[in-house]
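Listed below are the structures to be examined.
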Structure 1
Amino acid sequence: MEHLRRVVKTLIDNQDGNEVYMTYGCDFSFTQAEINYFFLDRVMKHWNSIFPDVELIYSNPGKFMESVKKIN
């Protein structure tokens, strides 16, 4: 997890904003979405408790673009 945190912090440090959009999975990885989201919720909750400086949230391209527009 620390490696991912460093990657995200590097991405943030090399751009104007403080948000990074990262995709997760592939076309067939959510055939049992309720199971995947159950575990992803737990990972995100744990992540946010140990790395409060890099918050993980669910998003989509529209929400991300709105945050980018606010920067500009």
Structure 2
Amino acid sequence: MIDGRELVFRGVSPRGFWLRRWFAETAPGEIAALYRTLAGKLAVAVEQVYPLARLKDAVAHAARGGRSDKILISCG
């Protein structure tokens, strides 16, 4: 939702961005460079890591309400 006051009084303009198109139009080297830049800056909170053998437990945990962090599956 965009507040109309932002559009009128602050000159804010909505602009779309289609990531799939960007991937299609961007050189692989540039994409790789962006990933290298982001690798040390992006983080996600993890609540629990399950081994692949406990996939059913992981899915059940992910389906529970009231969590805000990620549930991961470890394949290693």
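Annotations
- Structure responsible for 1.71, with Cα Rg over 2.2 N^0.38 Å calculated and labels 1, 2 on offer: 2
- Label whose coordinates, when helix-only ellipticity at 222 nm (-39500 (n - 2.57) for each DSSP H run of 4 or more, over all residues; to 500) is calculated, return -18500 (choices 1, 2): 1
- Comparison of 1, 2 by mean count of other Cβ atoms within 10 Å over residues 11-18 - largest value held by: 1
- Structure from which 38 was derived, relative contact order in percent (Cα under 8 Å, 6 or more apart), options 1, 2: 1
- Comparison of 1, 2 - label where mean count of other Cβ atoms within 10 Å over residues 3-10 is highest: 1
Since every read-out is calculated from the coordinates, none of them should be taken as a lab result. None of the values given here were measured: they were computed from a predicted structure. Cβ atoms are built from the backbone, for glycine too; each structure is taken alone.
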